[in-house]
Structure P
Amino acid sequence: MTAPFSSLEEFRNLLSNAPAPCQSARAAAQDRNGQLTKPPGALGRLEDLAIWYSGWRGTGRPELAAPQVIIFAGNHGVCAQGVSAFPPEVTVQMVANFEHGGAAINQLSKAFGAKMDVHALDLDRPTDDFTQGPAMTEAEFVSALVAGWTSVDPAADLVVTGEMGIGNTTSAAAIAAAVLLRERA
């Protein structure tokens, strides 16, 4: 599948014009959930997730027939700051472990009949150190978005994404902090 965008602006426009979930399917799923033999709320967030999924699938009784798990691996330039106990070379080793079925996510994917794919993104070239400037240029960021977009199997009815990369916790914390600060502004 080719990505229907080649710039960040085109990607933003694509997202802003994305369809909304089907409200009648959500309502049907909520009604069905209320009819199941169990105390209300007994399944916790699983009930909310099932109703949310129903809205996006457009049916009050969706089924999972073709789930896909996609792991993206990359190296982070912030590792130059000594933020990890492990060197970036461990990312390559973990990718090999995923590819040979040796990680916990492999077993979970297998248990649920999910197709699992691993995409190593430029492991020989980490992002720039975001403490010194932007981690990626816009073109590099769009390239990563395109890699993600094109990795989704069109037949998948549920996509679960994951990531692996030494320094990822630091990068994720920085992104979460930026989003939180932006939301508060």
Structure Q
Amino acid sequence: MNILLDLFLTFAKIGLFTFGGGYAMISIIENICVERKQWITHDEMMNITVIAESTPGPIAINCATFTGYKKAGVIGALVATLGMIVPSFAVIFLVSMFFDHILELTIIANAFKGIKIAVGILILDAAMTMMKKMNKKKLPRAIMVFSAMAMLCINVFSWNFSSISLMLIAAVVSLTIFVLNGAPDQKGGEKA
């Protein structure tokens, strides 16, 4: 029962005090779930992030669901997911009731501008952490750099190209190279 309460309160705190959506929450989830509580490993966190990005639903909720499932099965997944959803829903509901009046206040409008900057920094922090812990081989780094440059060009030049298509292309390239090179040996990392 303690783990269920801990899961709920942990993800409720993340959901309540994190602005900017799932990408902004990744570094906070990693800090709490990987480094502090050691509920999951860094590799699991990276895998969750990749899988959560390519499956329906918000990244943070998918991360909470996986972590809860790993710690306490289906009940843990449900409790962690509710912990992530309930505070955010309550805040959004309250804000929506007074949204027009809230934005008229200069201090609130300025706070939202500051939050925008903080969200960008949180997303950059999550990306930098993942890059530091990423496989040091040239191929993963090359695919990452190419994908980042492609996304930048798509945004700057307003090309009508889906980010999902870009992810699928990167996955196909990676899988093709993996198949052509053969599976790596578990011990030496060389071809089998």
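Read the figures in this text as sums done on the coordinates, not as results from a lab. Computed from a predicted model, the values in this text were never measured in an experiment. Cβ atoms are built from the backbone, for glycine too; each structure is taken alone.
Computing relative contact order in percent (Cα under 8 Å, 6 or more apart) gives 22 for which of P, Q? Among P, Q, the structure yielding 22 for relative contact order in percent (Cα under 8 Å, 6 or more apart) is Q. Matching task: 17.2 is the computed value of mean count of other Cβ atoms within 10 Å over residues 43-50. Pick the structure from P, Q. Considering all the candidates, the number was obtained from Q. If FRET efficiency 1/(1 + (r/R0)^6) of positions 99 and 139 (r between Cβ atoms, R0 = 25 Å, to 0.05) computes to 0.00, which of P, Q did it come from? Of the options listed, only Q reproduces it.
The value -0.57, -0.76, -0.80 for log10 I(q)/I(0) by the Debye sum over Cα atoms at q = 0.17, 0.21, 0.22 Å⁻¹, for residues 27-74 alone was derived from one model only; which of P, Q is it? For log10 I(q)/I(0) by the Debye sum over Cα atoms at q = 0.17, 0.21, 0.22 Å⁻¹, for residues 27-74 alone, the value -0.57, -0.76, -0.80 is produced by structure P.
Among the shown structures P, Q, from which was the value 33, 21, 18 of semi-axes √(5λ) of the Cα gyration tensor in Å calculated? Structure P accounts for this read-out. One of P, Q was used to compute helix-only ellipticity at 222 nm (-39500 (n - 2.57) for each DSSP H run of 4 or more, over all residues; to 500), and the result was -14500. Which label is that? Answer by label: P. Taking distance in nm of label points 7 Å out along Cα→Cβ at positions 11 and 147 as the criterion, the largest value within structures P, Q is that of Q.
Distance in nm of label points 7 Å out along Cα→Cβ at positions 35 and 107 computed as 3.2: which structure among P, Q? Of the structures listed, the value fits Q. Looking at distance in nm of label points 7 Å out along Cα→Cβ at positions 67 and 115 for structures P, Q, the greatest value goes to Q.
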